[in-house]
Structure 1
Amino acid sequence: MLDPAGATPLYKQLKEYLYEEIEKGNLKPDQQIPSERELCQQFNLSRTTVRQALAEAIAEGVFYRIQGKGTFVANPKKVEQQAYAITSFMDTIRARGWQPGMEVLEHRVIAADIELSRILQVGIGEELVFLRALGTGDGEPLGLYTVYLPYELGRSIIADDDREQQGLWIPLLNHHAKKLGLDLAYADQDFEAEAARGSTAELLQVPEGAPILKVTSITYTSKDVPVEFRRVYYRGDKYRFNIRRRYK
């Protein structure tokens, strides 16, 4: 239990106690821990002390919070992807020692709206191919992909029946682009934290409001022509990115 007279601050003692409960198996991944009020009553602590302990544990990735529901134990089984190089989902998952999968949920031809017209530099109403897929590791959902492609490139991918059945069309984007004489060079990416909602939460098998990471990418050729617009929603408890930054 906690020692109010000890040299270690009480919030750190509480955090260490909770970590020990995880190590003992008394608190399991995705299990909700006692509320702030319950912890205050159990250990005779102030709300400020409890909040400081939980905030530090959340920052360290041991717990995660869902607004309106409480604090939960994070799942330590995470994929780490290097963000300073473009690598495929399949290769990233294999490097982790897991069995990768990519289930195609839907693909169809759509008309470019104003936003897609601007991003992919095509005319409004021009045909595009929309693809949606669920990336998995050892059968567990990790990322939900929504992809928009120029018609010719998109049709080349989904016409590859064998690859489509295996769900491998996303990592083979470069292969299909080269078939059409397109030299992929770089991608602009944005990273944003979001709360899982609706079908996204359902497909990723996380509670409503669970933290997810949205990565938005636009892929360009060596001639600065955009050839793919992609949004991927990664589970916050399963996926993280690593970035190396150098001093100038």
Structure 2
Amino acid sequence: MISYLKNQFADEINMRISVLSPVFQWGVGFFTTLKYQNGTFQLLEEHLKRLEISARYYGFVFPKKDYMSLLSELIFRNNLEAGRIKIILFEENPGNLEVYIQARELNINKAPKKILIAPHRRGENPIFRHKTLNYFENIHNHKQAKKSGYDDFLYLDYHNNILESSFSNIFFVKKNIIVTPSADLPILNGIIRQQLLKNPSWLIEERKITVGELSEYSGCFITNSIHGIVEVKQINWNNNIYNFSLRLNRELIAEY
């Protein structure tokens, strides 16, 4: 596949970065993943804004580029009708962020999920509010959930508040009420999450949700920028099984 690195398009197998760089040594950097479909880079400006906020929060200057043109060229060179785009900002030289962009075929999985609550708790570190390259915990836990027969882990804090899954925000439904964990908690404020909160068709309340409330909800779904809205059919907490039978409106799901 053709990728973009440091102002050049090239075959990604020929691209190189220094093994002495901060990104290789310590995983210093940020990323975002978005969908290219029907000729549109979905919510590109929102993704770039989040990258810029994260870069500035950690003391970096956000690399200003014509990202729309770069992404369009990448889609053209890889001859993709639909794609999964990943933009990475990484520290190769101290204090300076470089840009790497890759494209892949778009594969969307809308099958309802089974989720296992993680055995360990998450603390208050602000890094969880940013999409950094320190993603080993998420990748490892996702694999462990798969080995246990589930699709992902769901994280709690030390007060048993529900947070998010490894790659998605989570929402619960009770009658006509939809609730989602507050952004004040150590979670990523996902792009699709932001869009749902702004959409008048979705009446959503942000608040703390404890794991003890799970039996009160008839529906559950997760969101991320690639798969959009995906229903959750079951959550397992210490072998207590919570099944969710409520099906969501197909037209609303199709918007994302």
When mean count of other Cβ atoms within 10 Å over residues 110-117 is computed for each of 1, 2, which one produces 17.6?
2
From which structure (1, 2) was FRET efficiency 1/(1 + (r/R0)^6) of positions 54 and 118 (r between Cβ atoms, R0 = 41 Å, to 0.05) calculated, if the value obtained is 0.95?
2
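Can you say which of 1, 2 returns -6000 when helix-only ellipticity at 222 nm (-39500 (n - 2.57) for each DSSP H run of 4 or more, over all residues; to 500) is computed?
Comparing all candidates, it corresponds to 2.
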For 166 (volume of the Cα convex hull per residue in Å³, calculated) the corresponding structure among 1, 2:
1
Figure out for me which of the structures 1, 2 the number 15.1 belongs to, where mean count of other Cβ atoms within 10 Å over residues 198-205 was derived from the coordinates.
1
Structure (1, 2) behind the derived value 1.6 of distance in nm of label points 7 Å out along Cα→Cβ at positions 86 and 230:
2
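Quick note: the coordinates plus some simple rules give every number you see, no bench work behind them. Keep in mind the model is a prediction, meaning the values are calculated, not measured. Cβ atoms are built from the backbone, for glycine too; each structure is taken alone.
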